[in-house]
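Right after this note come the structures.
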Structure I
Amino acid sequence: MSQHTIVTMPGDGIGKIVLPEALRVLDEVGFRAEYVHADIGWEFWCREGNALPRRTLDLLTEHRVGLFGAITSKPKEEAAAELAPELRGKGHVYYSPIVGLRQHFDLQLCIRPCRTFPGNPLNFIRRRGEGFEEPEVDVVIFRQNTQGLYSGVEWTNPPDEVRRALETHPKMAAYRDVPSEDLAVSCRIFTRDACLTICRAAFEYAEKHGYRSVTICEKPNVIRETSGMMGAAAREVKADHPDIDLWFTNIDAQMMWLTKNPEDYGVMVAGNMFGDIISDGFAGLTGGLGFACSANVGRDCAVFEPTHGSAPKYASYATSIVNPIAMILSACLMLDHLDESDKAAAVRKAIAEVIAEGKVRTYDMMKMTGRPDVLERGAASTKQMTDAIIERL
């Protein structure tokens, strides 16, 4: 009998392709669950004016664990233009449904492991003396998931009361002569509780998994108040973890150091925007978005997803060529969350063996442009990669 009920949200584009592949792997490794489909994504925005229907929130409220594929997201004007004609002009505003999930369920922690698999031709290499070396990257980014620049507190043409409040700050004097209709404002909001929560989670993770350092990656020399609050929280939490080093880097310098010494970093902490940036940066060192997985974790709900987008072009191919590993690794994070870490380890081992053997590689691993003819040129299809992993299991 199944022990768990998982809400599956394929979403858009290749999300509908890679999520079923992950379910095949979960079944093969012996994970028993009931899977409940939930609606999310562009189709429901266009048809209903809501990319995250209430019925999906209700399912996650009931079952508390979700496995998510990918979504299509477009700018405000394009989104409005694709609404069903009868919905246009009725006040519907598009919001990213994954951001909506994070905020609705207070999924404060976004955990993004970036680890190299030996033998992956996409791993980062660097020159060393007369030769080259391939450093082992094993970084886990803790990204604050609900606040910062993604909090959604923003205006174009801010209301008079908002403008008056902003103009109490002396730095707003530079914009005194700018008409409100020519002004756009986004607020970067941190709370002390959220900063403490993510720092505690990061230090506890480092201690549990044997990482020697936690790095706060922010910009306190310029964004003094919000980045400063994160730094202060880290120092407070560090006192309870004397054996873990606490480092600080600025986001701009960190992007330079990314390729100088990526093997030196362990657990990293950042606000929403900077966490998004450095996690994609480190993912680029460990194989790219085809290997980039993530967990969105709250107090009593969690959603697991690859960080790649919906890539609608690839979804239209007669035979799918996309790499399913990011989705499968996201399912492994779900297994860890559900105390099924033995099964997660077995799947990761199978993936590592397939990569190390090198006989089955998707087009991205072969450094090809993603066209349908890559299969004729030796690239594995999505299904063939999953089959190879299952064979190892």
Structure II
Amino acid sequence: MPIAWFDPFSGASGDMTLGALVDAGLDLEDLRAELRTLGLSGYELHAEQIEQHGITGTRVRVELSDEDHHHRHWSNIRRMIESSDLRDGTKRRALHVFQGLAEAEARVHGMPVDDVHFHEVGAVDSIVDIVGAAAGLDILGIERLYSGTLHDGTGFVRAAHGVLPVPAPATAELVAMAGAPLRQYDVESELLTPTGAAILTRLASFARPEMHVTTVGYGFGSRELPWPNALRVFIGELVEPESTPATRSPDVEDTPIEILLETNIDDMNPEFFEPLMDLLFQHGALDVYLSPITMKRGRPATKVSVIADLEHRAALEAVMMEHSSTLGVRMTPIERIKAGRRIEWVTTRWGEIRVKLKIWNGRVTDVAPEFADCQRVVQEHEVPIRLVYGEVTRIAESFIGRQVDDRNEWSGWRP
């Protein structure tokens, strides 16, 4: 699974996030092309190589062709993103970040979320930073984000509302909403901006994953500090848990530190469950499912069940409490066994399509086409999904019965 781990040792901002992704391999022209589908004008995107304290990285600047200090309402930005031709993944992440900003501002100013209007983050450069970060992650194929401890300075910062303490109120609310770790340096400077805080607290889990690192990028900010003023990102593949003891199948993974979070809800609009599930997956849930139940006095209700690693407990509990009508969440430690899995490609009349192989006792026992790939073929070639799914399955069935060794390599046969 492609992942990114951000190291905000010098804080984070929107432009630093873009710089880190570009430095890690994001093509600037691809980013510009995606941002053009937003329909926002009045800016140009530039990137330059920077060296500070012996470290080389990238600084990305959003240069405005005219000064844009519009105070855009959250509802206006939401409509702009939803009506655009941005990729679905870009839309989802960008909306999630702005939703968090709106909720933080609503808490600070004591107003309904839909009445929130953004000052600095409603300007063109901030919109480009947030949508650009979401687009960059989508273009790079990053499926999951992680982050280290957030860092900020001290003192005060001047904003549209006047002189404010560091961390800025919206930044502090975003950190609190995510239950994120925060450390402050004894330096009078705002290192963690509301935009940077929103991107990391809304999209990342605060944990250090085990990963195979393929690329490291540095996104530099504009300030000069006694250390490299950069946001660092590690991009690579998530390392799956080690195999279970020999008493079980070598394909099975044992995860004794996983937990089950559950809550019963009988007073929430059913339409609200879908965004709740999306948020839970974005905050590290391994699986989320709903079950119809009957509560006291015959009241129909829905049980929300979330399987997750223990390290994501606080973030997921916060999502369940803040984005549903529940008054409490139950936690139960669980153990699971999982069949081994690997991804392979098959060649069809429509091109290459991925299939997921199920491995048990060293053999492939089942295959499943990647639905997203099949759906792409349907959209590009206008053929029935059943036809695509059926052909991919028939071709992939040649894998069934093949031997796979304990290193997940083919034993004496390569497809």
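Just so it is clear, none of the values below were taken in a lab; they were calculated from the coordinates. Here the structure is a predicted model, which is why all the values come from computation and not from measurement. Cβ atoms are built from the backbone, for glycine too; each structure is taken alone.
Of the structures labelled I, II, which one yields 16.1 when Kirkwood radius over Cα pairs in Å, for residues 50-161 alone is computed from its coordinates? That value comes from structure II.
Compare mean count of other Cβ atoms within 10 Å over residues 10-17 across structures I, II and report the one with the greatest value. Going through I, II one by one, mean count of other Cβ atoms within 10 Å over residues 10-17 is largest in II. Distance in nm of label points 7 Å out along Cα→Cβ at positions 114 and 266 computed as 2.9: which structure among I, II? The read-out comes from structure II.
Quick check on the output: 17.7, 55 is Rg and Dmax of the Cα atoms in Å, for residues 138-273 alone, derived from one of I, II. Which one produced it? Clearly, the read-out refers to I.
Once relative contact order in percent (Cα under 8 Å, 6 or more apart) is evaluated on every structure in I, II, the highest one turns out to be I.
One of I, II was used to calculate helix-only ellipticity at 222 nm (-39500 (n - 2.57) for each DSSP H run of 4 or more, over all residues; to 500), giving -9500; which?
II
Taking 0.95 as the value of FRET efficiency 1/(1 + (r/R0)^6) of positions 322 and 378 (r between Cβ atoms, R0 = 25 Å, to 0.05) derived from one of the structures shown (I, II), identify that structure. Corresponding structure: I. A value of 3.6 was derived for distance in nm of label points 7 Å out along Cα→Cβ at positions 58 and 258; which structure in I, II was it taken from? So the calculation was done on II.
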